[in-house]
Structure P
Amino acid sequence: MDSRPAEQVIGELLGPDERLLWSGQPRQGLILRSTDAAAIPFSIFWTAFSAFWTLMALRSSEKIVPLFGIPFLAIGLYLLIGRFFVDSWQRARTRYGLTTQRVLIVSDLFRRSIKSLNLRTLSDVTLTERSNGTGTITFGPAMPQWPYRGVQIPGMSAGMAPSFDQIPDARAVFDQIRKAQA
């Protein structure tokens, strides 16, 4: 894991005529998202049903039958609890940067992945802000969000528009992006 500050990680990627305007990371720790309003009840139901089925299968005379419930129980436990820890782990390894020329998203999960978006060609830039100033800036058309994020890299997973996910003082960063585009 690269534990260096975002400014240093992004600074190494700058071109000769490029200047860093802002750098940061997603909010750290365990967080709840709006999609969790539907995901948590479903997770509870899935896990409870899987546990009940597995326990009932254990009472049967067949010894192989309970093994079929174990994968479903494991999926339920991931959906109920594990996904929050995976999301936190991923956000801890993600860095964001805004330069005079582009938006950068760097992820150091299993290998380094760099997403670079030219400011001049960015069409849609959307700010979703919470009352505490934390927010997400999405680059490109916003995609509908499925309640389960699964194993997705904050800001750059397949099927999702690139974004600065869960950043503090999102409006100020959004204003800097719009100013840099002008």
Structure Q
Amino acid sequence: MPSQSPRPQINRLVVGIAGRIGAGKTSAATYLSSKHGFQYLRYSQVLSEWLAKDFDKKSRLQEIGWEVMDGGMQVELNRRLIAQIKPDADVAVDGLRHPTDNESLRNSFGGSFHLVYIESPAKQRWEHLKGRGRYADFASFQAADSHPVEQQIETLRSSAARVLDNGSSLDILYSELEKVIKEFSKEGGK
């Protein structure tokens, strides 16, 4: 883990991406990484490196995530994630699930940090995911989506700098991301 202390920097973007399971968070973050060279970090990856020995199943990772939230360790999870952020890079952070995630990134990066919330109807989110083999059926998707670790996510919507609708194609989501990144870049003088 890098030992440098992240500092807010002019001309950088730190974009946190929140939304329900299957809303398009990972697609958005990987797009920013591949198209614009953003460093890509996932809360789930940091969590698995820290605590999960067997994280093949999403449900196991959800249980570990709930243990962290319920056990008051969300600040430590954020400390570990923030320690991995490169000092001069634009960054896309996938998977904010708790208000503490938003507060930690905002406190660490000030005006360089922007929260984007992606929303999509449950049936569409299921369609996004069913081909990836994560959930056997819609009922198992609904069970994962209603897990306690997922219940704080919608509180982040009101804190978001932008709310994007992923109700149609990824190309439209990417187009909306392009507009948002240009807007954020102008705000930061990039």
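Taken together, the values in this text are just the output of simple stated rules run on the coordinates, not laboratory data. From a predicted model like this one, the values you see are computed outputs, not experimental measurements. Cβ atoms are built from the backbone, for glycine too; each structure is taken alone.
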Say we calculate volume of the Cα convex hull per residue in Å³ for every structure; which of P, Q gives the highest result?
P
Of the structures labelled P, Q, one was used to calculate helix-only ellipticity at 222 nm (-39500 (n - 2.57) for each DSSP H run of 4 or more, over all residues; to 500), giving -14000. Name it.
Q
When distance in nm of label points 7 Å out along Cα→Cβ at positions 11 and 139 is computed for each of P, Q, the largest belongs to:
Q
Taking relative contact order in percent (Cα under 8 Å, 6 or more apart) for each of P, Q, the highest value is that of structure Q
